[in-house]
Structure P
Amino acid sequence: MSKIQVTFNREKGTISRYIYGQFAEHLGRCIYEGVWVGTESAIPNHNGMRLDVVEALKAIQVPVIRWPGGCFADEYHWKDGIGPTEERATIVNTHWGGVTENNHFGTHEFFELCKQVGAEAYVNGNVGSGTVQEMQEWVEYMTMDGISPMSKFRRENGQDDPWKVKFFGVGNESWGCGGNMRPEYYADLYRRYQTYVRQYTKEPLYKIACGPNIDDYHWMDVLMKQATPFMDGISLHHYALASKWEDKRPALGFPDEEWFSLIESAVKMDELITRHSTIMDKYDPEKRVGLIVDEWGSWLAVEPGTNPGFLYQQNTIRDAMIASLTLNIFHKHADRVHMANIAQMVNVLQAMILTEGEKMIKTPTYYVFELYKNHQDATMVDTDGVISDTASYTVSKKDGMMTASFCNYSLTEAETVTLSLVDGSFDEVEAYGIVGKKTDDHNSFENPNAIVKQAFKDFSVEENELTITLPPMSVISVYAKGK
């Protein structure tokens with residue numbers, strides 16, 4: 001049994017809601033068929049957006065959506081995606097399957113999606129194949145309220161008021177698909193491009209530089225040394241792999257050792273954030289610049305019979321472990337991690353939602369985000385204690401309510417944990433969770449409710465102590481008021 005002392009009134013910083021961000025790239029069936037079906041579709045929609053997907057995303061309180069990529073961002077030319085849909089340019093999506101992109105989902109449609117979901121916008125600009133002028137004009141088109149060439153152009157396309165752009169990324173993976181650049185070159189390029197990401201509104205744009213690939217600490221050092229005064233955030237990408245990068249492993253029917261190898265890869269996130277933060281602290285000791293983990297999640301083999309370039313993978317209770325463990329790591333580093341965006345929102349990699357024609361299912365990862373949503377903008381509570389090597393937890397408070405979330409990724413052993421409240425007692429306690437019976441338990445279109453959030457009863461409360469027994473392969477959240 002593990003015992004954790006909780007000091008409810010001793011605060012350890014705020015968990016930004018933006019840690020729960022999503023990522024929607026023009027990749028496979030994320031945009032088309034995933035969120036966008038068009039106004040003429042028989043699938044119920046509002047202004048072309050699938051109603052079932054939008055309602056599901058609203059329910060987990062998605063705070064921000066990153067778009068249009070990813071690798072796609074650095075070959076995306078925004079003027080191709082505005083105006084009457086039948087007149088928009090048709091291009092080839094060279095990064096993802098070589099399929100035709102009709103650009104029916106563009107800037108206007110993205111902001112319609114954000115509006116319907118209730119999310120902020122994180123727009124990723126094109127540095128790899130775009131010009132400074134193109135990026136500057138896009139920002140002007142989106143955010144300029146007064147009279148200018150681009151605001152006039154926007155109004156001609158039916159949008160009188162400017163949109164709110166909270167975050168803007170200057171390039172994506174510039175070390176790879178975004179241009180195969182050296183950090184010294186990109187640092188200078190970033191300084192130049194960001195100069196023309198103008199502020200047309202009272203609220204400043206949060207500018208995000210392209211940061212390192214996984215453990216490229218040299219890239220982080222160069223960017224922080226050369227460009228810190230010009231950035232608000234710097235990105236980091238890390239995917240959990242069950243084996244080597246070139247040997248993607250199945251999402252279903254995997255051996256037990258790949259349960260643990262995927263988890264081991266995921267928890268490397270803690271080391272990466274720690275080491276990159278140490279470099280950032282050297283140039284930014286006040287922690288003004290946020291670490292933006294805008295691509296994370298499990299990357300497994302595509303489902304048999306699907307386009308390899310579409311990155312469509314099934315999502316199991318193992319993926320729920322990855323989500324829970326990673327979110328707990330982000331919470332631990334909330335002083336530096338200002339935003340994160342799981343890859344991706346629908347039908348791609350570790351998705352919240354899978355669709356097939358008019359059918360839609362929520363994945364185990366979706367339910368983790370639902371179980372954890374009370375942590376958004378909550379205050380970390382001071383805790384003292386250690387639980388086993390196969391479990392992790394987060395305790396936070398918001399509006400007088402404590403949320404304690406646990407992950408037990410043991411395949412066979414339950415974990416009993418006692419929360420001992422130092423400065424009060426527990427009241428009105430409820431718990432919910434998801435529990436796996438097999439390592440690849442998942443929801444399918446034939447059985448969409450195999451893994452769903454359910455009330456959890458295996459806990460007891462006695463004055464200032466709450467004892468809970470976490471089943472193997474489980475994610476549990478406890479909600480309690482203090483008195």
Structure Q
Amino acid sequence: MAATLDCDVLIVGTGLVGAVYARHLVAAGLSVVMVDAGPQLSARPGEHLRNRYLHQRDLRLYYDALVAHLYPPSVPAAAEPLFPGEAHLPPQAAGGNAVNPEQDPRRNLPGAAVTYAVGGMGVLWTCLAPRLHPGIERFPFFSPEEWEDLYARAETDLGVGREAFRGSRRGAALLAQLHAAGQSAELAPVAARRREDDPRQVHWTGPADLLEPGLEEEAKAGGGGRLRILAQHVVTRLAHRGGRVRAATVRSLDPWAEKEIRAEIFVVAAGALLSPQLLWASGILREDDSPLGRYLHDHPLAFAQVALSREIAEVADDPYPFLAIPLAAGRPFHSLLLADTYDGRLLEGGLDERLLLNLYWYALAEPRRENRITWSAERCDLHGLPQPTFHYTLSPEARARNREMLADLKEVGGLLGRFLPMAPPQLLPAGRSMHFLGTTRMGPVGDGSAVVDLDSRVWSFDNLYVGGTGTFPGPTASNPTLTACALALRSVERIVGGRRRG
């Protein structure tokens with residue numbers, strides 16, 4: 001190894017969950033190193049891309065930025081060559097465009113994507129931050145009082161509230177229409193606030209807002225603070241022995257070099273697709289009957305775009321609506337109504353963007369053990385880690401629920417305006433919600449059905465933790481980010497408390 005780095009805690013991933021870990025571990029006096037395979041996209045590490053002025057003033061520009069940072073993890077090889085009758089080279093064994101000859105297109109997640117950037121999906125997320133429904137979605141492991149405490153603290157960290165879009169006249173008109181039709185619509189809980197210097201603009205919470213205290217301390221200390229972020233660094237393996245991780249092998253992409261990072265605690269918070277990949281590459285829970293990568297599920301997503309009536313949208317600089325219809329008993333889907341992005345090539349100047357409303361309906365998703373990710377021992381992704389392959393199908397019950405969800409979207413959207421011809425009500429490809437769940441499942445006992453315990457610590461390891469939505473063990477439909485951050489807070493308590501006891 002060209003270099004060795006020591007710290008108290010190594011965090012793999014710089015998204016919102018990793019940032020929650022870093023914020024509170026640094027506050028507890030620990031030295032933290034965060035590693036991300038992607039580059040830093042903003043002056044403040046992990047700044048939400050929607051905070052850029054142009055992305056707020058022209059929503060189609062944010063759409064382009066969003067798409068540019070999404071990378072498909074597994075693309076089935078074409079059944080026939082592009083030019084019939086001619087030989088064609090098989091997809092290369094490493095790197096390339098994610099073409100995977102082992103991927104069955106019938107069992108793929110064709111809408112799935114990952115992002116490589118400091119801040120991860122936290123620089124792209126919608127900032128919708130609901131609590132899970134207490135009677136339908138919440139995991140039964142924690143008391144109502146503990147859920148309340150964890151959620152309140154996570155909402156404080158993320159700056160969650162309902163005030164940023166309360167002044168929207170379009171939103172008020174839509175709420176009136178929905179309430180008149182018997183819909184339980186409400187202002188959505190959003191991790192965002194109006195800027196004091198320019199109330200026309202919104203500050204969207206990203207990992208930068210969570211990391212700022214630690215980075216400010218480092219700057220004051222001349223680079224000798226307790227938080228360090230390594231961009232364009234790939235963790236390729238966790239070296240472990242006797243149920244304890246000893247060090248991480250890390251590859252710097254620019255300049256190209258390898259180093260070793262030694263730590264007392266290791267936190268893998270790289271998302272529900274990339275976190276289990278690293279564990280598998282490290283020889284952790286690699287048995288055939290292991291729960292690693294199993295119970296894979298995402299929130300099925302129905303989508304449409306509606307053109308509102310001109311009367312609703314005529315006010316200049318009116319904040320756009322940001323509404324939700326929560327999941328409820330008898331209604332197994334969570335709905336979001338807002339104007340966040342659009343593909344300008346489809347509208348071609350034929351519609352004022354103030355008239356545009358996007359409808360996102362997320363169905364309740366139930367984990368099944370047979371839905372899983374496997375990894376290749378021969379083929380690699382673009383960072384040299386094992387190539388993932390998806391094995392994913394929906395049950396008949398899930399398909400019926402999706403049809404019910406699409407019918408509900410059509411009904412609600414029809415109350416509000418006209419569906420755009422280029423974006424009619426439709427079920428999007430599996431994985432498009434980007435809400436990947438279950439692959440590092442949480443459970444109260446290490447019986448082979450769970451990867452981590454209730455503190456997010458990997459079973460059979462005493463210093464390895466996995467954070468993120470991959471730990472979700474049961475059916476949910478609501479946006480999972482707030483809950484993942486709440487679970488990270490619980491995990492921090494275990495880490496800090498264990499160090500004190502030790």
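Every read-out reported here was derived from the displayed coordinates using simple, explicitly stated rules and does not represent laboratory data. Worth saying up front: this structure is predicted, and the values here are computed from it rather than measured. Cβ atoms are built from the backbone, for glycine too; each structure is taken alone.
Give the label, chosen from P, Q, of the structure having the highest value of relative contact order in percent (Cα under 8 Å, 6 or more apart). Mind showing how you got there, number by number?
On the way: P: 19; Q: 23.
Looking at the calculated values, the largest one is Q.
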Could you tell me which structure in P, Q was used to calculate Rg and Dmax of the Cα atoms in Å, for residues 238-453 alone as 22.1, 68? Q
Looking at distance in nm of label points 7 Å out along Cα→Cβ at positions 214 and 462, point out which structure of P, Q has the largest value. P
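Kindly point out which one of P, Q the value 16.1 was derived from, the read-out being mean count of other Cβ atoms within 10 Å over residues 102-109.
Q
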